[in-house]
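In what follows, structures are represented as structure tokens.
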Structure P
Amino acid sequence: MIVVIGTLLFLMGIYFSFVYILPITMKYLLSFGNESIIPMLSADKYFSFVVLLTLGIGAIFELPLLMVLLSKIGLINYQLMSRHRRTVIFIIFVITAVITPTPDAFTLCFVALPMVLLYEIGLFGLYIFDKIQK
């Protein structure tokens, strides 16, 4: 069951990366060109960029599963993560501000909101896991 959920979350992350993040990122990166500066893409650089981006976003989408596994080990629980919700959301926005390639707030929120949603899904998983444990 964990393998199926992990695979589905990873595939959702890859889909999100290809459909939403990659077009915005490429548009921004190619916008640096003008008449005197022509952006030149090589296949190997483009391919490695796309692979790293999609694998990174796919790994980020594993957050709910990671939260449940850490709860199973005993490192976190629902009460702890719920009590520190504001801090975690702030940290998500800070991390997103660092990893997004564009400086605008739209892209920041566009990447951070799915991460916050994944955190909330993980929190719900922790809640269910804690109820099953008791």
Structure Q
Amino acid sequence: MIRTLLVANRGEIARRVFRTASAMGIGTVAVHTGPDAHSPHVRDADRAVALGSYLDVAAILDAARRAGADAVHPGYGFLAENAEFAAACRDAGLVFVGPSPEAIAAMGRKDRAKEIAGKAGVPVLPDAP
């Protein structure tokens, strides 16, 4: 069971995740860079940790550790599509709220994603001649 969730994103997506987590009784942690220190997503979270960059995986994992988070939600965008980030969370003992690193890697390759979808019975377009 997740007790404290760090959202590795900002803005409206972080705020939506915080609202849902709070409704589920899960504590929330925001990350922010200097210019975002007083942003709405920071105010909405139970705790906040400063970062140098939203894409610094080591800093995000350190922020989760320092804040006592046991799970990380990547939000939308780069980190949500980054298999290495998902694996780094898992390796750090954190729950990654999203697909497994293996699924992210497979879906990142169009040929592999199409093969997987076809085997699952999802209609796919034939390959071009």
Structure R
Amino acid sequence: MRRLALGVGCQRGASAAELETLVRRTLAAHALEDAAVALLCSIDTRKDEPAVRALAQRLDVPTRFYSAERLEHETPRLATPSDAVFRIVGCHGVAEGAALAAAGAGGALLVPKHASRRATCAVAVMGSA
């Protein structure tokens, strides 16, 4: 059953290989399967980022993108809020914030932010509708 929201963030021009490797290692480290991922989500400024699009295609999941303002609403639920991220994009967390936004009010952060050199990912379990 697909019940996981996978949130990602990346620097402009991050490689698809780096983002996919980070995600696959993170899922494996937490005994989570690709088949459990329901959607890939991020900040709206990454809507056209090739690495994000490539990952969604590889996982065969839809994408959802949120404004920085919407992601900022998730700040109280973030495990690793960052003032540095806020200064750059206007919210305190992209990967965790996007995963939580997609998971909904009844959802919860399952895997806090993991990072590579140019990318981040986090996983939330979606709440019951």
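The numbers here are math on the coordinates, done by the rules we state, and not lab data. For clarity, every value in this text was computed on a predicted model and none was experimentally measured.
Worth pointing out:
- When helix-only ellipticity at 222 nm (-39500 (n - 2.57) for each DSSP H run of 4 or more, over all residues; to 500) is computed for each of P, Q, R, the one that comes out at -12000 is Q.
- Percent of Cα pairs over 12 Å apart, for residues 28-75 alone - highest-scoring structure of P, Q, R: P
- Set P, Q, R, criterion percent of Cα pairs over 18 Å apart: the highest-scoring structure is P.
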